[in-house]
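Every number in this text was worked out from the coordinates using simple rules, so none of it is lab data. This one's a predicted model, so the numbers in the text were calculated from it and none came from an experiment. Cβ atoms are built from the backbone, for glycine too; each structure is taken alone.
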Structure I
Amino acid sequence: MELKNAKALPGGVYVFGAAGGDLIFEENGTVLGKPARPDSHIVMDVTNLSDFCVSVLWKFWDDGSEAEAESIKMGLLPGLKTRLALPVSTVLGRKLFLKRTPGKLKTVTQGRPVRPDKIRRFAVGVDRAPDETKICLHGLYISETEPDFPLEGRPLVDGLGQKAAGLWPGKMSGEDEVTAYLRAEYEKPMPETAEGCGKYGGSLSKRFEPSGYFALRKEDGKYWLADPEGYAFFSAGPDCVGIGGDCNIEGIAPLCGDLPEGGELHRGFYSWAKANFVRAFGDKWYEAWSKITLRRLREWGANTVACWSDPRFIEYAKTPYVHILNGFPKAGKYIFRDFPDVFDPEYAEDSARWARQLESRKGDRYMIGYFMCNEPNWAFVDKLNIAKMTLESGEELYSKGRIVELLKEKYGGVAALNSAWGTDFADFEDLKRGLNKFNAAAIADTERLSEEMVREFVRVPALALKAVDPNHLNLGMRYAWLSSPALAAGKEFMDVFSFNCYRHDPWDSIEAMVKMVDMPVMIGEFHFGALDRGLDATGIQAVASQKDRAKAYRRYMHRCAAHPMCLGAHYFQYADQPYLGRFDGENYQIGLVDVCGRPYAEMAAEMTRTHREVYRVRAGEMKVTDEKQEIIESIYY
């Protein structure tokens, strides 16, 4: 075993630098001395001895490559002996996320797919962290089947859902304190619409021709949203406005302690945040939560209730909102992850059915627009060539037929195709039988054909949605990033191109996106987290303190408002994630409020200030802040 940026201590303890490191195994075609069969599992029993959550990395190298082909990241709570089991088939890249197992947090795959029989090196290690990381490795072995997951330990959260260990500013002392606090919050008066804003939150200082719905307007090279009354609107508000804290407690009873009544959700999920409101208000808890939450959003100047927010709250709040469609159209088969066989007639049929969910919303003047989906899993692979994967597949696919038609149009005869591709097909139908060697010309052709497939992926459902609801804006796909130029295909069927932008400064990402799509954009997600208030993972972008979170929010929103093509940005998310992990295991300190329903005062104050400033920044009347936050390494998975 080779150590990289790590040192071994007695008792199986390894210490890694803040830059992360690896324990590397290399055994010529085997993993730990056994063949890497797809149906086997690599099992590791490990304890995180650090004071914060750790991202454990599994890395795989294939033939002769210096850079790892595939890596898999798993989250690990501090101070808990945990069994991690990785199905070897994960390296094929067919799944982006793996299910939770007891004690483990979220799992995500990264990199390019690799065949198990091509694995030549394997490593376990840890990702970058704010400080050095220490783990105890109790055992690492191959299992022919999925193992069991023993879990022992003390409760890691208290009866309020807070981390049991430690003290920090704002930590509640018990039920009486949280109940008194929430009841006092309920008695505060509800503010009116923000000063200088109309009924829908648009700025009274600038008006366009009203359309009765939210619309796009362009003036002097700058795009704006116009609210139904025509007032200029820059969209700002949090995602996931709901009671929050939906913790996946399946299999982790030893870590939960006694669960208070009132926090039960759907099967296997529990919310301490809900239980805290039930304690304070009994059966009237939802009414109280809704009133408190709407008052806060108004005080903070948030003018948008963003994605995945509680539909009942949206109806109650009478505040502009964005909607994300449930599910996504399917076809008979998938080509890679969630990319369907888009030329299958069933795709169009299912798109028409799927689009009907907008029927009840098409007359809603508070709805800004709709997102078609969020972060398609297939788009997480850089430079993914979906047409090449289609031709490599041994399955019968309608998309193969369309690819063949387009190649016929380009080459005319199969001889010309063979000459360009270095193949010996007898006819074009031979292409449908599968191909596993692609020269430069074939790669170039399939990259172009991938754009045609992505365009169809967007076109069919987008037209179905407009047929049902011609009144609202199509806000796009919320791509995680533009992993390939092909993702810009289909933009002509959207009104706005959306993406999620986890950066400390969004300007360069907006610039790159606009250069590629040449249309207005909206940011669907961003956030900042810290480790100073009782949670042990920061989320995707990390800062040193709550004060730095507030600075980061202001600077981010200023930069968005200053860009002439950006229409708004939505913060992910309203409430902190549960300490023991949501449905997939994320447990980040990224909320505007904590599990006890208390806002982070620093964030609340700076959001209020920022939302008063964005229209002045957008109009060029105020300079973008030059105050910067202190950045630390992130903990996320």
Structure II
Amino acid sequence: MTETGAVVDLGQAQERVQELRQQIDYHNYRYHALDSPEISDGEYDQLFQELLALENAHPELVTPDSPTQRVGAGPQAAFGVVEHRVPMLSLANAFSPDQLKAWYSRARNLLGHDVEGFVLEPKLDGLAVSLTYEDGRLVVAATRGNGAQGEDITANVRTIRSVPLRLTSGYPPLLEVRGEAFLTKQAFEYINDERAREGQPVFANPRNSAAGSLRQLDPNVTARRPLELITYSMGYAEGMRRPRRHWEMLEQLREWGLKTNPLNAQCGDLAEVIERCLSWEHQRESLDYDIDGVVVKIDDLAAQEELGSVGREPRWAIAYKFPPTQATTVLRNIGINVGRTGSLNPFAVLEPVKVAGVTIKLASLHNEEDIARKDIRIGDTVLVQRAGEVIPQVIGPVLSKRTGAEIPFKMPTVCPVCGAPVVKPEGEAMVRCTGGVTCPSQRYEALLHFVSRSAMDIQGIGEKLMAELVRAGLVFDSGDLYRLIKEPLMELERMGAKSAENVLASIEGSKSLPLSRVLNALGIIHVGERMAEILAQCFGSMERLLAASQEELIDTDGVGPKIGSSIYEFLHTERNIDLIRKLADAGVNMMEAERPEGEQPLAGTTWVITGTLGRWSRLGAGERIKALGGSVTDSVSKKTSYVVVGADPGSKLARAQQLGIPILDEGAFEQMVVG
């Protein structure tokens, strides 16, 4: 039937459906991408209702990319995993014009010439999203996730009206674009008012609300929340000549029907960039959505490619962050924490103060130079902020409130924990304790780092148990963890037989983790997760790494003189060599799994690991599955291939049994993945 109620045959219906979809897509483009509608909302609704009536009369004509399908399918059991063809990177931050200048200087030095042309984009406070189009049709939408993998949120993204389900003409056969999903302030207030009326907890901020809306298992819930999405770059484009400049890329996105921010701006030089960034600090409150800064990008795409990235951050872009919420309070004292590398880290003991809804008692003071530069004194009234709304920091003193009784801070000349002399290495801002393993604080912090999730992931050993192990003389260094036995463990406070068995099983399981995790766990100065991965992939084994010269380390891509020298010094210190040998003798893996080539036996399979395994840690088992081509998720669904079950598996086992998913015990799992 048409809008007049006349009956039409299938051929006529199909022709009219195609015509209506083209009209609706065009008007969506005018409204959402160009902000220049040609028809009223009422006229748009008439077109939409006519299409809906035709599709109801002829269900065989309904396609996934129809405008009527934005509400999505029924609830999903879980989110699938999407591999990003090109990693979704995170931006480095600048909090001042000087830091912007420093970023520019680094880029100019690497390029060997001045940079001309920048693009500024308001930094939306939302959720990063990847959109993949095949032959112009939206097929996959995913969250950024860890940068390499994200969650499949296609059904939910289809509900966002500003996301075209089909692109206009001229698109490549395969296209992936990146954008930011967000809520306006008005939409955020509406959602929170609705949740409050229903007795549900309200969201803390628009970003949390946007993220929560996109991660609904039921797309119908997402559809009721007025999300927006603005695109800002291409991740991957097959079969097309890429633009020469980022600004041209943004224009191309608009031509395809994708929405970009109309407030994006071009700047000729850094002075103009800084001027506009400072200007935006005062304009942010006038917007109908939250921004927490401005993204500054080098416009020349050839320069972007030449600069590349370091770790997970592109060198050709930076986020200029606006000052976060601040408050004033009294600095009662300055304490010292001794870290795992011996660094003496000053921290502020504050008169409790509420900042952005959180009561703050302690805050970071960075280092001695920073305290002196800001002239922060004990007893000062100080300005406190939550940098990135996470880490409290002392910005500086309120000089007008000084009484003269304030006391200047002096870094101690000996370690406050072990009494060893402190030194300040050349070129470093940190003062370090020279006590090494004889310093209880260094030893304790190093042990906590070793068992942490990003390192050896030894579950069950937290701060309290580690303190008990050290106090009882059971553990001096990380190698001693692999010599622990059940009976002495059971004698510790709140440690029964079952708890001791679980801890020992986790320790045993950690032995199978790859070399990159071991290198991170060792706590080498300047070596974190990403640098550990680089070293493990380049050298392959601890044996080769120990045999490498200082020059080889420095010349390794991504390392450089400072980090290379630190690694070499660590690996050629006798006590560290002894520790590495001790770990190897205990059975800790000292090899990096080779990247599989050709056929991968677990390719296309999805795994869930639940419960406590005996000989593997859960992360170690996951690493092995990934090395063989499989993927690991946290939720059991119909798409799950196998569920590996250890002790105390919980509800995931019942869910797997309900769905008829194959269940493997640890022995069956090892038969599939070992060898």
### Summary
One of I, II was used to calculate Cα extents along the principal axes in Å, for residues 275-570 alone, yielding 75, 42, 37; that structure is I
## Note on the structure
When mean count of other Cβ atoms within 10 Å over residues 363-370 is calculated for structures I, II, the one with the largest value is I
### Query
Out of I, II, which structure matches 0.30 when FRET efficiency 1/(1 + (r/R0)^6) of positions 83 and 515 (r between Cβ atoms, R0 = 41 Å, to 0.05) is calculated?
I
### Query
Can you say which of I, II returns -8000 when helix-only ellipticity at 222 nm (-39500 (n - 2.57) for each DSSP H run of 4 or more, over all residues; to 500) is computed?
I
### Task
State the single structure among I, II that was used to calculate relative contact order in percent (Cα under 8 Å, 6 or more apart), giving 14.
I
### Comparison of I, II - label where percent of Cα pairs over 33 Å apart is highest
II
